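Presented below are the structures under discussion, each in the form of structure tokens.
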Structure I
């Protein structure tokens, strides 16, 4: 048998070898180019989707921050001056507490300040204790950190009112000087707390002189020493409301923290009067909402002619005639998601907030964080003015 392949067999073998050979260099380069284009496209879609998702998440976070901050402020502003079912415009609270947080509840229920410089607490013309228009008085706020820390160009708002305790008057009100007994101490009353007891005709403000227990039939004493008198204006019945008096101040200040690029992070703060029995009150300060860059407030004052005008705090003639508040907040995000620095102008009630790159008086630090403004109008439920 012939051991050598015929010509036909040889050609057949060569064809098989050609079919089994790899890609040519040109074919390989074309494949690499097409693959690279596809990879670039997929990468662009991924990164664009990621940036869009980051932007959306940041916007959602800003929306939630704005909503929470507005809710905090609106809740207290709406209830400014609350003292039960009694009309605060016609009947004054009988104040027997020593070193009270107010001398005139109706006047001091709501007071605003313009923070034009670091001397705002003494430059403004309203005394937070009496609500009177005065000159060069900052005694009520002296020694408080928020006096120096409040952001220049923002506003400060002081609110006073009573919060109803979930307790009922149960005994010892046969005489005006008898101690009050309530059904429970769920509100956590302690010695020196300021209590308001009110019917629809009368109200008294006194300082607790004993250590209330936590059980049933809790006694709230109002003896001399911490009060100017141990007698209330009248004996009250079990229909009377028992309330804790509260005094808070809202302001915007720097947190001391910064972004990755060193831009200060601001926040909304609340200072709460501890109701200490001292000549000058003490406040505890807490950070409420991070990312609040500015707060602007306009006050709806009812004029003699019946018209309602909205003006800044320093333009209000009489805070007792304020019936509503226009509140505005500038909220910034936590991450720098913009491609360039934010240099937009933001309109809040009574003020336009511009970037630090401008020569405006009221500014925010320009960076790549996202910002949005939030505004609302709040009616004061307990302010029925009479002209």
Structure II
């Protein structure tokens, strides 16, 4: 029953190279990748493992069937050939989402309805009763990918997106999504045994994700509900064993840090932001790895750079000035960040994550790399600066 199939793991734009490295590090082959996804293969048990451990993914989709379909009627008949009773219990609830680019379909909701009808009609014949369906993604989730005549039907084993890691109880304005924060950290030169400094930390997402990476804490440990848990195929004992192994790895890593000073530092000049960040870190179980301080970014105290020439990182996510007139007010802030990098961060790698490339020109330093991301719907860049001691 738990056979190997194509697994498609979705992500935000431009993150797929980082996600592909994560997938390979977990021991899975990368069969293909595009701007929004990575393709691997495995069983539904493997889907559980991927949901538990992936940091930069959005959803883990397990393919049930690929087929050709010219229109909605053909789609309906193809879907009725799948043994839905193997996956969906009689008294269950499921949701349907889709990506559709087919000339006969004007509205995705119509395709979703056809999928729902096929599943419900099939199960009505099998069980003599109809399961419930609706928009909520907290139970069984089905996903349709239909482009021209090529269609695939998937079990969305994540349900609600795993891009949210489940620890953020309190947020400040415009919080960064957890999967994006993890991808940004992975794109830097940071190594977990070196300092990670996050001035202007807001609700603390970057610092918390760094701490989760440092602690080897699987992000799925913080979450107690995935769509795969509601499937007939759910192997509870296999899941509990995965959780136990992840907890043991975490305990082993945390013990090795017990005698070290916190080398993850998060500061903000807003006491409410620091209170929120600290509360989120407690929920994530990594508060002991982060030093939170109320301080202006210019006054952030950095640990001395490593003597072996390896560099810690300073990562700042300043405001972007999205509203009219804000850009002029923020120009001096970006200039001050450049001064802070030059004067106080020598021996570190400096990073600015911004959705405003005009403002980035005010930093006054030459970038070593510019990495493309999307934050929500904002085209953004992670700018890398190598901050030398003395003159180069």
Value -7000, calculated as helix-only ellipticity at 222 nm (-39500 (n - 2.57) for each DSSP H run of 4 or more, over all residues; to 500), assigned to which of I, II: I
Entry that produces 75, 48, 37 once Cα extents along the principal axes in Å is calculated, selected from I, II: II
Given 5.6 for distance in nm of label points 7 Å out along Cα→Cβ at positions 58 and 98, calculated: source structure among I, II: I
Value 4.4, calculated as distance in nm of label points 7 Å out along Cα→Cβ at positions 26 and 346, assigned to which of I, II: II
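Bear in mind these aren't lab numbers, they're just calculated from the coordinates by the rules spelled out. Since the model is a prediction, treat every value here as computed from it, not as a measurement. Cβ atoms are built from the backbone, for glycine too; each structure is taken alone.
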